[in-house]
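These are the structures, in structure tokens.
Nothing in this text is a laboratory measurement; each read-out follows from the coordinates by a stated rule. Owing to the predicted nature of the structure, the values given are computational and were not obtained by experimental measurement. Cβ atoms are built from the backbone, for glycine too; each structure is taken alone.
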Structure 1
Amino acid sequence: MPAASAAPPIASVETAEVARMAGPLAWAGQALAVAQAELQKLRRDPTELFSRAVQPTLWLVIFGQVLGRSRAIPTGVLSYREFLAPGILAQSVLFTAIFYGIGIIWERDLGILQKMLITPAYRSALVVGKALSAAVRGLIQAVVILLLSLLLGIRLDFAPASLLLVVLAVSLGAAVFSTFSLVVACLVKTRERFMGIGQVLTMPLFFASNAIYPLSMMPGWLHVVSRGNPLTYLVDALRTLMVQGSPSVFGVGFDFAVLGLVFVVLVAVAARLYPTVVT
């Protein structure tokens, strides 16, 4: 009779189980370590956050008041400022996150990135860690704009569920655009090209969205473009969740699904391109 196969040693089974569990835990730890390192930079120099709060303030206080008086843009049951505030929050998230990728170019020039890439760290964890730090920056901007909106008399929705979903939407939006920025940085590889492309991308993304006017006002070709713009779905989610009585165009669930899918795809692309920055 053939000999019965020997049972695997208990130690081998335990080692395999530990290795299986260590993968997700190690990935999460690496992502959090990268996010913490990025946020340390912000703590040393918080002036960037204050300077970036100036532009949305001007949009809401001046642009919102002028166009609100002209009544040139139909906004349904909302005043123009109520319609505009979520769009300006989304704009602030976009403008803060879209230049995030220049950091990896600086890290490459300083030799930091080369040291990170020779470690066994997951490339996707490095990307997600930077996205997490961008999300925190976006949330700080959100607090500023929400306080300003409150001072301007905008009817904000302070229901706990709505506030929680606003936090999630801002975080996810910042993660999407910061990861997109990393992809661009991996492709262009120089600060000068990156800044030029960043400047070119921000305004088309902003104006080809529903941030400052409804989709119904757009010509047909722009309406099609806006449907492929992630900022459109971020604005729709924020407008529905932030302002009392604001209806959703696509549905909040669909908005989050689109943003989540875009983020996953961008993380996969950025993780693959990340090592090419140093070549």
Structure 2
Amino acid sequence: MGADLIIKDLHVNVEGQEILKGVDLTINKGEIHAIMGPNGSGKSTLANTLMGHPAYEVTQGEIWFEGENIVDMPPDERARKGLFLAFQYPSSIPGVSVANFLRTALNARRSVQDGDGNGNGKRRGVSVREFRQLLKDKMAMLKMDEGFARRYLNEGFSGGEKKRMEILQMAMLKPEIAILDETDSGLDIDALRIVSEGVNQLTGPDLGVLVITHYQRILDYIKPDRVHILVAGRIVMSGGPDLALELEQRGYDWIKEEVASNK
């Protein structure tokens, strides 16, 4: 039995320029991995590529998720299969309420869980009563006012509200692997703590988490099992949680120098 998410020799071009230059990484459910790196190292490129963003061209390598190579799979199928991305900059959708958005997404996800794996099986939509109770429970967990569900998706939301909305989606959809793309950016300490507590409550044997971040501070709240350093499109170093603390103290220059000396 292989890992739940396996990234093999992943090369990715964006607008004709190679950004990822051979990334290898494996993540299992029940594990928390962190990817850190300086600006421009390819962290968000990795996150968007994993979800199938069409602007990111895979020129070499494979992405295996739940035993299937998903390189050519469209984003909606990846999401239904159980891959989730919390965006660094979530979009607002005027006219679509939080509740309607979440119920539609949950129904789409459940059609795969109850069907043949391709969304072709029996569709068991979530009942209004079940949905309301589930939403109420998850919003309470994230310390969100119940009136939040009636607002239009991300319209007029603060940075903290947008990020809590991403974690609320994660709580409702119950993915197999969740990717948090710089979820800590733009958050004050209180919002960061609430978002992190939500992630920690969701983490368990049925969920693997990949935290992508520039700074160590979110890792004070979400404790990773493994930390990987991405520099110039490659993972150049991996270690335990202490590696993140070392980066906080020493910055990235020493790693860049070590990589250059090993070439």
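Here percent of Cα pairs over 26 Å apart was derived from just one of the structures 1, 2, and that gives 47; the source is 1. Figure out for me which of the structures 1, 2 the number -24000 belongs to, where helix-only ellipticity at 222 nm (-39500 (n - 2.57) for each DSSP H run of 4 or more, over all residues; to 500) was derived from the coordinates. Considering all the candidates, the number was obtained from 1.
Can you spot which of 1, 2 the value 0.65 was calculated from, given it is FRET efficiency 1/(1 + (r/R0)^6) of positions 82 and 162 (r between Cβ atoms, R0 = 25 Å, to 0.05)?
Values: 1: 0.95; 2: 0.65.
Corresponding structure: 2.
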